[in-house]
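Structures given as structure tokens follow.
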Structure P
Amino acid sequence: MDALFEQLSAVGDMALDGRGIDPAQLAAVLALFDGEACASWAAAEAEHEAVARGTEAAVVTAQGHLNAVMDAAVGKYRGSSGKADALSAATAAMEMAFQATSGTRP
């Protein structure tokens, strides 16, 4: 890019020295700037795409981890809920058995 600025500066110096502007030389320098800009744009776009793909992969990984953690938590909750239901049913059965054997009625 520095070389392009030097060439553009040379074209400008020619005009300031009274030698006039060579339109073909100016067009050639501007075409080089255009090519450099397009190459820089393509490189930036490629880098952006690579970062976006990496970010998308990280999101998919994070979603998988979150799903695994949520599944484990739901499994624990269901397991503890099932245990609580079983404990409640056993307690009710014991109370009924106690009442039946003790002769007390509610």
Structure Q
Amino acid sequence: MPANISLSYGEIERVANLLDTSVDHTLVPRMDEAKLEVDSLLETALVLTESSPALQAQYEKFTVSLKEATDSIKGYAEQFRKIMESVKGMDHDIAEKVNSSGQ
């Protein structure tokens, strides 16, 4: 089965940067904002002696889990960049071999 390979380095970098930016400038800040709102609610407007601290602890765990998941998004961005760099290196190596065999 024939294979076709096509890469757009610019598009790979654009999407990888978009993933990083989404995590750093959208997802994590919004999660932090939501955490502050939940903390405020549980300290001022929904105050129950035992339930509020329990809810706060659970939301903290939830926030930590979400932030860990966003690391996976950045991991995809890094994988895309590594694939691009590997292909660039392979292409360079092939070109060197072709050029050196022609002499």
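Just so it is clear, none of the values below were taken in a lab; they were calculated from the coordinates. Predicted, not measured: the structure shown is a model, and the values here were computed from it. Cβ atoms are built from the backbone, for glycine too; each structure is taken alone.
On FRET efficiency 1/(1 + (r/R0)^6) of positions 3 and 51 (r between Cβ atoms, R0 = 25 Å, to 0.05), which of the structures labelled P, Q is highest? That would be structure P.
Looking across P, Q, the calculation of semi-axes √(5λ) of the Cα gyration tensor in Å, for residues 19-58 alone that yields 28, 9, 4 traces back to Q. I have -33500 for helix-only ellipticity at 222 nm (-39500 (n - 2.57) for each DSSP H run of 4 or more, over all residues; to 500), calculated from one of the structures P, Q. Which structure is it? Only structure P yields this read-out.
Suppose you compute semi-axes √(5λ) of the Cα gyration tensor in Å for every structure in P, Q: which one lands on 50, 11, 9? Here the read-out was taken from Q.
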